[in-house]
Structures are given as C-alpha cells and as structure tokens.
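Structures are listed in the sections that come next.
Just so it is clear, none of the values below were taken in a lab; they were calculated from the coordinates. Note that this is a predicted model, so its numbers are computed, not measured. Cβ atoms are built from the backbone, for glycine too; each structure is taken alone.
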Structure I
C-alpha cells in the first residue's frame with residue numbers, strides 16, 4: 001500500500017436522539033474534515049458511522065491509523081468481539097442480537113480494503129484532533145431540528 005493516513009473519529013448523540021459524527025483525515029501534510037448528522041440515533045451508531053465514512057472517503061487502499069475515543073469501536077476489532085459475534089450468528093455472549101449489526105457489516109467490508117491499526121484516545125482530555133472532531137460532531141448534531 002502506497003499511502004498512509006491518520007484518521008481521528010468521533011460520534012455524538014443527545015437525549016433527543018439527534019446524532020452527529022465527524023472524521024479528520026490526515027496524509028502527506030494535508031487534512032480533510034468530513035462530518036454529518038442523523039436524527040433518531042445513538043452515540044454508538046454515530047461512532048461507527050464516523051469510522052465507516054472516513055474509510056469510505058479513501059479512494060485507494062491505505063495503511064490507516066484510526067484514533068477513536070470509543071472503546072466499543074476499538075475493542076470490537078482489537079479484542080476479537082467481531083469474530084465472536086460472527087461465529088455466534090451475530091449474537092452476543094448472552095445470545096442477544098448484536099446491536100448496530102448493519103453498520104458493523106459495512107465497517108467490516110471497509111476495513112478489508114485497508115490495513116487498519118486501531119488506537120484509543122481518552123475523550124475530552126485535550127487531545128487536539130479528538131477535540132476538533134468532537135466539536136464538529138456536536139455542531140452537526142445541534143444543527144438538526146428537534147424531533
């Protein structure tokens with residue numbers, strides 16, 4: 001793979017179920033911020049959407065260092081959760097259907113195109129890029145009309 005990209009993602013949802021997501025992509029000294037919003041959603045769905053949209057934005061296969069403040073997102077890949085869910089017919093250890101299965105399936109497809117290295121960063125802890133995508137996700141969420 002002839003490109004390396006750093007990706008910083010965040011998702012946000014409020015008690016009115018308005019959600020926003022954002023991703024900062026950085027490669028070769030250039031940065032691109034992408035973001036969006038959805039009504040009637042959850043924080044976890046927005047975290048996953050940010051990662052999906054960031055990987056989809058890459059035009060060719062790349063080595064990707066993806067930084068997230070979501071343990072849910074990171075651990076699904078680094079701690080083998082996705083493999084277990086798939087082996088169990090998309091059921092959790094307690095035999096319940098995996099939530100957000102539609103997004104997990106899309107994200108799995110996107111990660112197959114790239115060499116993705118998952119990194120966790122503490123949210124709201126002064127990490128410049130995490131703070132930037134957090135602000136953008138919240139801005140997009142807050143721009144939605146109340147349901």
Structure II
C-alpha cells in the first residue's frame with residue numbers, strides 16, 4: 001500500500017495501490033453506504049444520511065464531515081464533470097475551487113492503481129496538517145476496500 005505525493009505548481013497528486021479490483025474501489029467512491037466508512041480524516045466521520053451523490057456528469061457530490069470530538073462540521077459541495085465506471089471520476093469542488101481527477105487502473109492479482117490529481121489547490125488544503133488528514137482518509141479507504149475484497153460485509 002505504498003503512497004506518494006507530488007506537489008507541483010499544477011496541483012497535488014497522490015498514488016496508491018489498493019488490494020481490491022477497480023470495480024470495488026469505484027463502488028466505494030460512488031455509494032453513500034461505502035463512503036461513510038472512510039470519507040473523513042481520522043477523528044472525523046461522514047454520516048451516511050449526509051452524503052448525497054449522483055455519479056453522472058452534472059450530478060452532485062455533497063457531504064458533511066463531522067469532527068467526532070467537538071461536533072464541528074464541514075460541508076463539501078461538488079459537481080461531477082466526468083464519470084467513467086470503473087476507471088475514472090472527475091469533480092469540481094464548489095467549496096474549495098479545486099478540480100479532482102481520480103483514475104483507477106487494474107493491476108495483476110485483483111489490485112488497483114489509484115491516482116488522484118487536484119488542481120487549483122488553495123493554500124489551506126496544502127497545509128501539512130490538512131495533507132496528513134487527507135492521507136488518513138486514503139488509509140481508511142485502503143483498509144476498507146481490503147476488508148471488502150477479502151470477504152468482509154458492508
């Protein structure tokens with residue numbers, strides 16, 4: 001489950017290998033029942049009833065991330081630009097101005113190369129604490145898809 005980050009003027013890129021096939025990873029990224037298991041950094045959660053997703057071009061992707069200790073919340077609002085199951089998702093975040101592109105590439109042994117590229121990244125998102133929090137979200141996704149791929153139930 002190696003992960004690397006590249007920070008360039010053109011944005012931020014993340015790569016990760018997940019121990020699950022692309023179809024499963026794509027489902028986890030586009031279904032509220034799955035997203036609620038990982039769509040927040042450690043110490044926060046996203047209640048399933050606060051996830052609204054319509055994975056099609058022009059469809060919405062909205063969540064409410066809640067700090068588990070303080071109860072403070074952070075709303076996200078995005079619009080899908082591209083959806084190609086099970087290989088890619090692109091959305092524009094209205095709350096940050098970023099555009100996010102995810103590609104999923106099938107690898108041998110039912111694994112997936114996950115690539116995420118963010119453009120128009122605001123300074124706040126680039127802060128080390130926010131990058132560390134985002135990495136924990138990827139860690140949670142990796143653990144969740146591994147669990148599901150090896151017989152676990154949602």
Next on the checklist: If Cα extents along the principal axes in Å is calculated from each of I, II, which structure is the one that comes out at 38, 34, 31?
Outcome noted: II
Checklist outcome for this item: For FRET efficiency 1/(1 + (r/R0)^6) of positions 106 and 122 (r between Cβ atoms, R0 = 30 Å, to 0.05), structure among I, II ranking highest is I
Next on the checklist: When Cα Rg over 2.2 N^0.38 Å, for residues 42-89 alone is computed for each of I, II, which one produces 1.34?
Outcome noted: II
Checklist entry - Thinking of I, II, which structure, once relative contact order in percent (Cα under 8 Å, 6 or more apart) is computed, gives back 35? => result I
Checklist entry - Out of I, II, which structure matches -11500 when helix-only ellipticity at 222 nm (-39500 (n - 2.57) for each DSSP H run of 4 or more, over all residues; to 500) is calculated? => result I
Checklist entry - Which of the displayed structures (I, II) returns the greatest value of mean count of other Cβ atoms within 10 Å over residues 10-17 on calculation? => result I
Item to check | Ranking I, II by distance in nm of label points 7 Å out along Cα→Cβ at positions 26 and 50, the structure that comes out highest | outcome: II
Checklist entry - When distance in nm of label points 7 Å out along Cα→Cβ at positions 34 and 138 is calculated, the result is 2.4; to which of the structures I, II does this value belong? => result I
